[in-house]
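Structures are listed in the sections that come next.
Derivation of every value follows stated rules applied to the coordinates shown; laboratory data play no part. The shown structure was predicted, so the numbers you read here are calculated from the model rather than taken from an experiment. Cβ atoms are built from the backbone, for glycine too; each structure is taken alone.
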Structure 1
């Protein structure tokens, strides 16, 4: 079966050995903040735009560091639809506050992994393996 890929970028933000998760309005699953790139955008441009749209903070472009790239069956999509999540960490200016499109944000430890999308669950395993979350 041929696979279809969804290209997404994600912002890995850690605090007190927990990772930031968001839940968009009308969705049943928590996601690491981020989203799809617009046509012609670089990873950095898309990450900066998505984080500003979702969390109302400005990423400092000089601090963006690639964390890893992960793939999994896309949540709520037909079998064979794979999300490829390219994850970054960065410093930012401002206070994290959910935008209109984000219903909730919270800090998750490993025990909340099952509330997240399949690709986030792989990222949770990686964060745990690297001893970055409890």
Structure 2
């Protein structure tokens, strides 16, 4: 059961970030400033889903891994602190900052600089989480 909870939480976190990322790119390219502001507010509300799913995935992963020295588990354990640090120090503060700036209609150089950093950090987390999902699926097969 713990394995299923871990997989579901990890996939939910991955999909949530993917939706945030693709929605951001789409609205930045094709949307109005009002649409951007609306999305930025929606992303903050989406943290209600993202933060618990990431905490559950991380906690259940640590519990499942135990003190294993299996190479695939060690790779997943090595990636997780970076994913968490990236989320807590770059992605979450950026989401808050961008929502505040967008709601004030301040689409300036600072907004777009932080937006670029957020997109890069999001792509990094998607890559690392994708590798963890791949490794998790490979362990299931063996």
Structure 3
């Protein structure tokens, strides 16, 4: 039963990265298109559940999913975790941002940025169709 639940959840609930991409793609579609896509996902979900119910051996249990007890978070715990994650992010990401900033600064000051712009312009503008600010 748990395998079926996990499979259905993985089909129906996208991760945050997928959700962002899905929202961008759906913004270019009409409301009718969004409803059709939603209906297709719902039908896929039901059909997958029916097929898995027949193929996966075992008996169904009384509980679909065991949930831990829900508690109100403590402010101290939230602040501690937020601080730990902020420090981790700064340790991991800040060096990359600093190096990238220095590299971009050097490229800009030496004129190499304009050369790089001319080199990649055929791919970015002609092939991908993206337009941007001229350097």
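Per-structure values
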item	result
Given 1.14 for Cα Rg over 2.2 N^0.38 Å, calculated: source structure among 1, 2, 3	2
Structure (1, 2, 3) behind the derived value 16.2 of mean count of other Cβ atoms within 10 Å over residues 48-55	2
Answer label among 1, 2, 3 for the case where helix-only ellipticity at 222 nm (-39500 (n - 2.57) for each DSSP H run of 4 or more, over all residues; to 500), calculated from the coordinates, equals -30500	2
